[in-house]
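Following this line, the structures themselves.
None of the figures in this text is laboratory data; all of them are computed from the coordinates on show. From a predicted model like this one, the values you see are computed outputs, not experimental measurements. Cβ atoms are built from the backbone, for glycine too; each structure is taken alone.
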Structure I
């Protein structure tokens, strides 16, 4: 394989490792925040239900979250902070 191909192979492996690390770190953070969730697609998609009966879809490997009123963000910490500000935890 060429040098360029080897470089991109390394980049891909690094991204996959980062995604796995985010995936593993998400559930303890949600548990510490006191959130309830259901798991879909072997943990690749989490559905969080807040105390205010608001639904949030979270993809832990990328950190993307979308509320059902179409607010978007990235990162579990940002999601928890947003829910705290809105008193939905």
Structure II
């Protein structure tokens, strides 16, 4: 099974999904600035993402990216409850 996110003593190790399924590579984010930049890139990618005719989870991901708890790394086991309750 592929691990998408892993917290290590050196930082956050995240699966770089741009190259899947041909390559399994990871990004290592070691500072707040690197994490913030990754979030900004994801926000931009979600803004540009267009699929017509069916519902997608893009709006959910956009709400998560703008959530203060997510941005500040305050994620917990009940984090998604507030998003899935809507």
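So relative contact order in percent (Cα under 8 Å, 6 or more apart), computed for just one structure, reads 16; which one of I, II is that? Source structure: II. Using helix-only ellipticity at 222 nm (-39500 (n - 2.57) for each DSSP H run of 4 or more, over all residues; to 500) as the calculated read-out, with -11000 as its value, let me know the right label among I, II. This value belongs to structure II.
Could you figure out which one of I, II the value 3.1 for distance in nm of label points 7 Å out along Cα→Cβ at positions 17 and 57 was computed from? So the calculation was done on I.
Can you tell which of I, II yields 103 when volume of the Cα convex hull per residue in Å³ is derived from it? It must be structure I, since only it matches. Could you figure out which one of I, II the value 1.5 for distance in nm of label points 7 Å out along Cα→Cβ at positions 33 and 73 was computed from? It traces back to II.
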